[in-house]
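These notes open a run of structures that come right after.
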Structure 1
């Protein structure tokens, strides 16, 4: 699991990505980039969520993506599945929880809770210098953690 949503952890609310997806002053996506990446000015963040108005096709695609996501996630209880906590004990396979060190979208306490409640969870692995978009920001580091886990876990 990488930066997983789903749990309700008291005192550690998941960020409001739908609020941040609205451009500030009509053209700045800095707050959204800051939520999803370790820095709002990181090249990957700027490439995926540039400021200003893009080509109409790109803007339409961005709007469609956010509308699609909002149909799934933006309904009470907003990215939370309260019964999930009581179901994690059913997981029988080895598990790995990965989190970005600077994740401001889903607090680290969510990852700690997943790691604590999932049986056979090897540990919570923190990827230094990464925000919520761990795979985009630190692909090699993330892959290495996963490969190491798979080597240790052996055949399932």
Structure 2
């Protein structure tokens, strides 16, 4: 949903050289496929809007799938972007990264300050890992990898 909205907005703003792939065309969990894609395409910027998502039932029923697939997607795209010489990356996280009983309104510094909501903890931990990957690559390699947490997503 978010990825399609970003592509639509970029197109409305005159961007024409937008490279996307569907799940059927590119398995983001497969490291070699991701690295080959990034090396071949060499985009100026990577926007990570892809993730395995689901509701409470799915998160509770398939926690291993949620943590594994999301960590692999993020790690493959972030590390692959670095290897391909891509310095601009935008990682879309989730507000579920903040503690269950977080003070309102939520501030960035509340990250890792309390327990996560149990029903989506594996997904949240994967998203936190993506944020920390971006921070670490910026610190060590001087990249410009940014993380944003879109909230209250609905409709187009």
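No lab work stands behind these numbers, since they all come straight from the coordinates. All values reported here derive from a predicted model rather than from experimental measurement. Cβ atoms are built from the backbone, for glycine too; each structure is taken alone.
Kindly point out which one of 1, 2 the value 3.7 was derived from, the read-out being distance in nm of label points 7 Å out along Cα→Cβ at positions 24 and 128.
The read-out comes from structure 2.
For which of 1, 2 does Kirkwood radius over Cα pairs in Å, calculated from the coordinates, equal 16.9?
1
Given a value of -11500 for helix-only ellipticity at 222 nm (-39500 (n - 2.57) for each DSSP H run of 4 or more, over all residues; to 500), calculated from one of 1, 2, which structure does it belong to?
1
Output the label of whichever structure in 1, 2 has the greatest value of distance in nm of label points 7 Å out along Cα→Cβ at positions 8 and 32.
2
Comparing 1, 2, where is relative contact order in percent (Cα under 8 Å, 6 or more apart) highest?
1
For distance in nm of label points 7 Å out along Cα→Cβ at positions 80 and 120, find whichever of 1, 2 sits highest and give me its label.
The maximum falls on structure 1.
Taking 3.1 as the value of distance in nm of label points 7 Å out along Cα→Cβ at positions 64 and 104 derived from one of the structures shown (1, 2), identify that structure.
Checking each candidate, the match is 1.
When mean count of other Cβ atoms within 10 Å over residues 16-23 is compared over structures 1, 2, which one is greatest?
Sorting by mean count of other Cβ atoms within 10 Å over residues 16-23 in descending order puts 1 first.
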